[in-house]
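Bear in mind that the values in this text are calculations on the coordinates, not laboratory data. No experiment lies behind these values; they were computed from the predicted model shown. Cβ atoms are built from the backbone, for glycine too; each structure is taken alone.
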Structure P
Amino acid sequence: MDQQAATENSCAKLTELALKCGFTNACAVDPSKISIYREVRDACTEDKCNSYGKNWACPPACGTLDDCADRIHGYKSGIIMQTTGVLSDEFDWNGMCKIGSEHSEHITSFSRAARLDYPYSMILGAGACHICETCTYPFMPCRFPQKMTCSMESYGMLVSEVCTGSGIPYHYGKGTITYVACFLIV
């Protein structure tokens, strides 16, 4: 099997696994085509999620933007995974939190299974890592560096662009919300 066929086979298997783990949509992504934007990373400094400088998975602890770009572009292929849900209205905070929590659960179950075959992979999700109730940053090393999930935004990715550039929608209509993750492999 040639390299391209092997990559397509891997992405097809990972996509199937993602759907089994509860994601509502998944497709292949080419890491070499992912653009990195300083403006996206700089938005983290506004600390709207209360994690900037307080979490190993967030800036500045996750590395410089150049480090993040080098990591992303060091992978050969991967998949985009989405969890989309319906909200009762555009201000349905409880619904947003519930769907976000489901997305995190999907990431955990997918990552556990996928890393058996792809131990040198990287998974990026939505928002800060919440494996530990309280992050050890900056006083002690991360307790679970192999399980930690950085956000796509902390790596400077414009999530909507990564989705549409991979041929998958980002918006699914009024009254919906979509959380996105990506899994990159060598």
Structure Q
Amino acid sequence: MRPNFIFIHSTGGYPDECWYLWLREEIEKLGCKVTVPRFPTPHGQSLDSWMKVFEPYFKQIDENTILIGRSVGAPFILKILERIDKPVKAVFLVAGFCSDLEIPEFVPLLNSFIDKPFDWEKIRINCKKFFVYHSDDDIIVPLSYGKELADKVGANLRVIKDGGHFNLSTRFAERFDEIFEEIKKEL
């Protein structure tokens, strides 16, 4: 049985943002279903508002689900893993974080995703395999946050040279070959 994929976009993002559209099309060519919900951002962005949007998608999550999230999508996926009762196949976290970025203008947008302690034991139980990608030159979420996240979930950190925040202003505006190669190994 082919895995089903759920992508979680970033603050200010949208379902076809940067490499999501290309990756979705490549995964669909392999016969997999891909879902990319649209979350309120930046206006109305909070953990509660995102969970309300995501509520109908919980029924799609099973042991063949692969979750992919960038930036704030990472802590949101961690919150999803805290709520489910069966492990997903894999989780890919890109430019993610699990603690305060200490950027005052982002506090109203991100605080509700990280202000309560994560249940790391449940998170690790509810995912068979984690992949954490981070850039060596991300000025929004520095590499130290990627290291912390990889350590907390028990994953090897994949450091990408000159990847920035893996967004439209980087070489990842349209493609992310490294993640696709790893995904194909999981099929």
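Worth pointing out:
- Highest-scoring label, criterion being mean count of other Cβ atoms within 10 Å over residues 97-104, among P, Q: P
- Taking Kirkwood radius over Cα pairs in Å as the measure, the highest value among P, Q is held by P.
- Of the structures P, Q, the one that 23 was derived from, the read-out being relative contact order in percent (Cα under 8 Å, 6 or more apart): Q
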